[in-house]
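> Presented below are the structures under discussion, each in the form of C-alpha cells.
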Structure P
Amino acid sequence: MNTMLQAYVPRAHEMAFREIERPVPSAGEVVIKVSRIGICGSDIHAFKGKHPIVSFPLTPGHEFSGYIEELGPEVEGWSKGDLVTVEPAIGCGTCPKCQVGLIGQCNTLQFIGGGLPGAGSPLFKVNQKQVVKFPQEVGPDDSAMTEPLAVAIHAVQKISDLNYKNVFIAGGGTIGLLVAQVSRLSGASRILISEKQDYRAQIARKLGLATVSPNPALEKEIIQFFGAVPKVTFECVGAEAPLNTCIHVVERGGYVIVAGVYEEPPKTDMVQVQDKEINLSGTLMYTFDDFRKAADWITKKKVTLSPLQTHHFPFRQWGEAYRFIESPQSDYLKVFIDMDEP
C-alpha cells in the first residue's frame, strides 16, 4: 500500500484520521516504524486549544519510540530494526543559541508534534541527525520517555550545584516525578512534592519521595518538613497557586524554576520575587546533550520509569485517550498510544 493512516487534530477537542502517502526517505533520512507515543500535558493543552504557542491543524506525537524501518541514501551507523527515539526540537543550526546547543532558545525553533507534523502515523520520516539509538533490551515504553526526562534534566541543571540543598516540587505528575528523581541523582538533600491527587502521591511514595497535599497550611507544612525554607523550588503544574507557593516558601536569593505550561497567564507575586531577590527562571525544552544524557540514564536504569507508565490505548482510540486524560475522574500518569497494536 502506498498510503497510511495519520492522526491529527483539526480543531479543539477533535481527533480525526486521514490517509497520507507513505514516507520515502531522502538523503540522510530514515523511516521509523513508530511503536509508542507518549501523551504529555502540553498535548492536552493543545487538544483543548489552550496551548500558548501551538495552533491547528496539529499532528501530535513528540514523545515517541520505534524501530528503523528504512534507510535513505547517505545514511550511516543505522540498521533496520534499531530501537530509536527522536529529539523533536529543531533549531536553525547557525544562530548563537544553536551554536552553543540551546536549541530551545532559537528564534526560528521548529518542533516535531507542534509546528511540524508529529509521529501520529505508523511510519515517520526524519533526518538521522535527530535520532538516538537504544539497545534492544530497553523497550519502547522507556525509550519513549526520553523527551520528558530530558525536560527534567534541563530544568534541574538550571541550578549549578544542587548538592545538600532542600528541594520543593509543586506537582507530582510525570515531569514533577522526573524532576524529583533527577534532583536526587544531582545530590539534593531532602525533596518534598505537593500533589493533590492521592493516586499520584502514592506513586511518588513508592519512588521513595515524601509528599504533602495542598491545603491552606501548605506553606507552613513545607517549612516544617525541611526545618527551614528550601533553597530550590520547581513549579511543575502550570497554575497560579503552586507558582506563588514556590515563590513564598523559597529562601531569600533562592531559585524558583518554572517548568509547568500555563493555559492562562498567572498572577505572579512579583513583590516577593523582587523583595527576596529570587532567581525566577523558566524552562521548556533541553539541549541535545540533555537529550542524550536522558537516553543514557534510561539505558543505565538510573531513573525508575515503570511506575509512571500507567495506561495504553491503541492507535485508533487516540481520541478516547485524550478524553480519558481530560476526565476529572481518571487516575493516570503517563498514557501511551500503542502504534503497533492492530
Structure Q
Amino acid sequence: MQPSDVATVRNLLDRIPDSVTIVEVGPRDGLQNEKTTLSFETKVDFVEGLIQAGLKTIEIGSFVSPRWVPQMANTAQVMELIGTPQGIDLPALVPNLTGLALAKAAGARTIAIFAAATEGFSRANLNSSRVESFARFTDVASAARDSGMRIRGYVSCAVHCPYEGWVAPDVAARVAEQLMELGCYEVSMCDTTGASTPDRAAAMAQAAIDAISHECVSVHFHDTYGRALANTLVCLQLGVCTVDSSVSGLGGCPYSPGAAGNLATEDLVHMLNGMGVATGVDLARLAAVGREISGTLGRTTSSRIATLLEHAAALEVPVPSVN
C-alpha cells in the first residue's frame, strides 16, 4: 500500500466516532412482524436481558391498536413491570393522542413518532396523508412536551419506498427537519425496504446532517440485500454516532412487502469492537439473549456473528475481536 493510500484510509477511519450509541429496536420493530405472540413475561425477560448486556436505549414497544399489531398488545404491562431503571431509556412508539395517554399511564418517559418521506407509505402505514399525519403529530408532540416527555422521531422510507421508488435525500431531510421542529431530540433515518446501497446511504445521511446536525441523526437500516452493515459504516464515516439495530436481526415491516429484518445488533457490536469503537455492550451476553429470543420465536438467528460464535464455541476455536 502506498503512503497516500494509508493516509486516505486513516482519514476515513478518523471520521468514525470514538463511541457509538446503539438504539436496540428488537422488542418493538423486531417483534412487530413476528407471527408468534409473546407473553408479557417473556418480553420482560427479553428487555431485561438486553439491559444486562449493556444496552442503554431500548425501544420497548408501541401503543398502537392491537387489531393492527397484535404483538404489541401487552406493551403497557411490560413497561409497568420493568419500571424506570436508572440510566436506561425505553422509548415507546405512539401514533396518536390515545396512544400517548396509554404510554403516559404506563410510565413512559420517552415516546417515538413516525413520519414518512413519501405520500404512498404514509397512507399505507399511517392511513393518512403526510399533511394529516403531521397535524396529528403536532398535537401528540405538544402534549408530550407538556408532560415532560422526550420525543424521538423516525423518517420511514428515507432512501426507498415500496410504492414510489427512490426518495431524494433532500426530501427525507426536510421531513427530519419538520420532526425536529416538533421537539424531537433526534431523528432516525430509516431504510425501510433495505434497498439502499452505500452511496445512497451516504447521500441520505449527509442531507440529514446538513439539515439537523450529525448529533441529532440516527440511522436505521434493514438488511434485505445484506448491505445494512456497509450502509451503516459509511454513515459513521460522516460523523453519525447513533445507530438503530435489532438483536438477532429481528424485524421487518408489514407495510413494506419483502423487507427483511434490521441490522443485527451482534454484527454491529462485533464490527465496532474490531475498530476500537466503544459501545458499552457485552457481545457474549447479547448473543445469548439473541439465541434465547430466536429459540422462543422458533427461528434461527439472522446475525452472522451470533451464528459464528455458536459454531466457534462448539469447535473450541477463537473468533477475532469479540471484546
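> Can you tell which of P, Q yields 3.9 when distance in nm of label points 7 Å out along Cα→Cβ at positions 97 and 169 is derived from it?
Q
> Same structure, new question: Between structures P, Q, where is FRET efficiency 1/(1 + (r/R0)^6) of positions 177 and 233 (r between Cβ atoms, R0 = 30 Å, to 0.05) highest?
P
> I have -7500 for helix-only ellipticity at 222 nm (-39500 (n - 2.57) for each DSSP H run of 4 or more, over all residues; to 500), calculated from one of the structures P, Q. Which structure is it?
P
> Let me ask another. Supply the structure label, taken from P, Q, corresponding to Cα extents along the principal axes in Å with the calculated value 64, 43, 37.
Label of the originating structure: P.
> For mean count of other Cβ atoms within 10 Å over residues 17-24, the calculated result is 18.6, so let me know which of P, Q that is.
Attributed to the structure labelled Q.
No lab work stands behind these numbers, since they all come straight from the coordinates. Since the model is a prediction, treat every value here as computed from it, not as a measurement. Cβ atoms are built from the backbone, for glycine too; each structure is taken alone.
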